[in-house]
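Where a number appears in this text, it was derived from the coordinates with a stated rule and is not lab data. Everything numeric in this text was worked out from a predicted model, so none of it was measured. Cβ atoms are built from the backbone, for glycine too; each structure is taken alone.
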Structure I
Amino acid sequence: MATVSGSSEAAAAAKGLGPITILAAAAFLIVTSEFLIVGLLPSLAADLHISVSLAGQLVTLFAVAVTVCGPILTVLTAHLDRKKLFTAIMLVFAASNALAACAPNLLVLAIARFIPGMALPVFWGTASDTADQLAGPERAGRAVAQVYLGISAALLFGVPLGTLAAGPFGWRGSFWILALASLLMAVLLIAYMPPVARPERIRAAEQIRILGHRPFLANVLLSVVLFTGSFTGYTYLADTLGRIAHVPGGYVGWWLMGFGAIGLVGNWAAGHLVGRSPIRATILFATLLALAMAAAVPAARSPATLACVLAVWGIAYTALFPVSQVRVMKAATYARALAGTLNVAAANAGTAFGAMAGGATIAWFGLDRVGYVGAAITAASVALAWVIGQRWP
């Protein structure tokens, strides 16, 4: 791997904390941009005069962009200068969020969602390696964990606060805020991100040989099924809180914030359990997720009971992100950066399928059946995880 002139490994380690924090903040904005629309679906659909189930397919579109374009773009950009790459990604998110904010119709909004979907997996495919280089070998693990903390922070603060901002400023105002924040993040990257050693160019053919590794492919398939079940329910959670649990519109964001806050417990639990056995951790949290989604509608009659159910849901939902990433990475014997990107693509494929499954369920059977369908799909992932654990222990 090439070295950067004028910088030593020790100097990079000493300077790494600030840039790594900026990467974590960038991750926060990227994940918020991806999932904010979940909390905005009811107001967005009303403003554009479309159904909530149709608006929910914007989640599908974003996920399709990640799934189809992500691995290809990650392979093609893996050798580029990281500082310029991350800056370009944040500029893409700034422009696309601004376009979403002023979108006059569903078609323009769909374009504004598809474009950043292509850039998201490029970020996740390279951020961990960059954090490793910036922090140095002794602090690499903590640095990577700090970057991934952006996911939890987005679920805890970004999505709920964006939903709350839609009250006084409208859903367009929430996207304008994200656009400005993404532009600021690009400026911070230019100002504070130090040069990072460029990775050596590796032929695409050498990287994609991992697609012939059966245990890896089985674990990627498991991620698809798992996140399909998860997002069948999560995509329409805000609508479920409003229409089924009768939570006032101004309070939905606070419920989503509580959902994200309890997810920190899921991150902590995942960190303690995944090292022992990623597949067992998957089975545990997926089982909890299925039970919670199935119980959500019956629990809606009592705010206290619903809060308990959503706590279990939030813990399991959040835990499955790092658990799935570790599980897929461990299943890969080489090309682990691409393996991680492919898992992001698999998760987003599941997001797309889940949004479609939830939308179809609403259209055919009603919103009150979405949790049951999500639970059934998640239960199927538990069965698949058990099979994988038996076949490749």
Structure II
Amino acid sequence: MRFRHLAFILGCCLSFVLPCAAQEGAPAGVKKLKDVVVYRDDTFYSTFPSIVRRPDGELLVAFRRAPEQRVFGDTKITHTDTKSHLVLVRSTDNGETWTKDPQLIWADPRGGLQDPCMIQLDDKSILCASYGWALIPESRGQKLKSVTRAGDFVFTGGTLYRSEDGGQHWGEILLPPTKGEENLGPFGKPVPAYNRGAMCQGKDGRVFWVTAMENPGGKNISGTHLMISSDRGRTWEYSCPVAVDEKVTFNETSIYETPKGDLVAFLRTANLDDNTCVARSTDGGKSFAKWESAGWKGHPHFALRLPNEQVLLVYGYRHAPFGIRARVLNAECTDFKTAPEIVLRDDGGGFDLGYPWATMIGDEKALVVYYFNEKDGTRYIGGTLLDVSAAAARR
């Protein structure tokens, strides 16, 4: 993942019917309308968005923004930066236009923050999960033991914020470590629970979050675990492992509750040829069956329920041709191995892109947001508007 495995960290308008990959199956019924720019400023490196739609239709897109260091003479990009802050922009016209100046969600005075992952709850409050890095050069950090490093940066673990007023103001929620966490932060305590991916709120009101944990027992792998909140994110309790393996690494994960009540985790992997994996709980998050490989590449994922309860699964594609892809799954997500692949974009300028998130913006349209680059230019927050009426009409 982008925590210990540095390949994950730093490596980390005509309408037409979208082409499907070379797979057999019924047409997905999704039509691309156009691509949009959500936020772009070539002096900033903007990445890792999430989106929510407010009850009045306003759209909020949160993302990580840091200086574009190549503007200042650096020859490379990095996902660790002390000036990496969480910000958001807004749209009141279904994504056609966006506020120009981002609003600050949170800036950590001790380091940089990553990957703001928002969820809007049934009481209309918003949770935003993130995680951080502190600049502690190895020359000054000889006494730090059992920490995760990315060069001169030390991993500080997860953070969580809550807004009760539509993202205007945010308060911090202190997180416990995932049960069994052995990695320590700069202050010598186990790092708070963390991961990048979508939480979900179940029909019973509980909030489910798949967190990651590295190096249990000194093994150079990471697995995923389920945390549950019964009070809308204010406190969290450990439930069970989601996916753990002796050879395969699991990390950035989104979780989704089906109409039947199953919890389905869509997992990013390492040491498995970049294949997507899926794990399922049929007992409300008390346990998960053994993970399965979907047999296709892509990561990380976001699952959006369509009006007819089918699921639009979107994910980044970091292989040539680079871009954003999707699949339409049945309501219970049981056809994840066979659902045809849809290419939303294949014009990316390199592997450093993706991380899509999606929302409905009406009964027939969806907006997918992600970060993107063309010709290895400055990363920006883009989006693709989809007509999903045909998919939503099928059962």
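As an exercise: Cα Rg over 2.2 N^0.38 Å, for residues 104-247 alone, calculated from one structure in I, II, equals 1.07. Which structure is it? Walk me through the numbers on the way to the answer.
Values: I: 1.33; II: 1.07.
So the calculation was done on II.
Given 29, 60, 11, 0 as the derived value for P(r) over Cα pairs in 20 Å bins from 0, in percent, which of the supplied structures I, II does it correspond to?
Going label by label, the one that fits is I.
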> Which structure, out of I, II, was percent of Cα pairs over 15 Å apart, for residues 296-343 alone calculated from, if the result is 57?
Replying inline: I
>> Quick check for you: by mean count of other Cβ atoms within 10 Å over residues 48-55, which of I, II is greatest?
In response: II
>> As an exercise: helix-only ellipticity at 222 nm (-39500 (n - 2.57) for each DSSP H run of 4 or more, over all residues; to 500), calculated from one structure in I, II, equals -500. Which structure is it?
In response: II
